[in-house]
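Trainee: Take a look at the structures listed below.
What follows is calculated from the coordinates using simple rules that are stated; it is not laboratory data. Note that the coordinates shown come from a computational prediction; the quantities given were computed from them, not determined experimentally. Cβ atoms are built from the backbone, for glycine too; each structure is taken alone.
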Structure I
Amino acid sequence: MKLNELLRLIAGSFVLLAIVLGVLVHPYWNYFAAFVAINLIQSAFTGWCPMMAMLRRLGVQE
């Protein structure tokens, strides 16, 4: 799996997990979903995403 596809999979999984945990465990988990969304928005403007940097260091192909 390439970098962009893996990034989308991770972001979507984090948001889905946060929503499920927010419903089943505690509503504060929604803040985690908001954090992921804010990170995606800032990466659209800056072109830099911490998860992409981490995946590159792990050797994921572009």
Structure II
Amino acid sequence: MAEGVVDEALPNALFRVKLENGEVTLAYLAGKMRLHRIKVLVGDRVTLQLDPYGGRARITRRS
């Protein structure tokens, strides 16, 4: 698990997220967030589940 701030909203529910350690990653919304229509906006703090192989991260929580 990692935390970061949404920098940019991209098409197809993709987001550019700046992590606490300074890295920037692409992230997509988790299925439950889509199901319950939880909106994520630029500037929101989010919790991410990182892909161990270096792919996209999944946004699991907005705070």
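Trainee: Can you rank I, II by distance in nm of label points 7 Å out along Cα→Cβ at positions 8 and 24 and just name the one with the largest value?
Mentor: Largest one: structure I.
Trainee: A follow-up question, please. Could you tell me which structure in I, II was used to calculate helix-only ellipticity at 222 nm (-39500 (n - 2.57) for each DSSP H run of 4 or more, over all residues; to 500) as -1500? Provide the component values of the computation, followed by the final result.
Mentor: Values: I: -25000; II: -1500.
Clearly, the read-out refers to II.
Trainee: Using relative contact order in percent (Cα under 8 Å, 6 or more apart), single out the structure from I, II with the greatest value.
Mentor: Answer by largest value of relative contact order in percent (Cα under 8 Å, 6 or more apart): I.
Trainee: So distance in nm of label points 7 Å out along Cα→Cβ at positions 32 and 48, computed for just one structure, reads 2.6; which one of I, II is that?
Mentor: I
Trainee: Given a value of 16, 13, 11 for semi-axes √(5λ) of the Cα gyration tensor in Å, calculated from one of I, II, which structure does it belong to?
Mentor: Traced to structure II.
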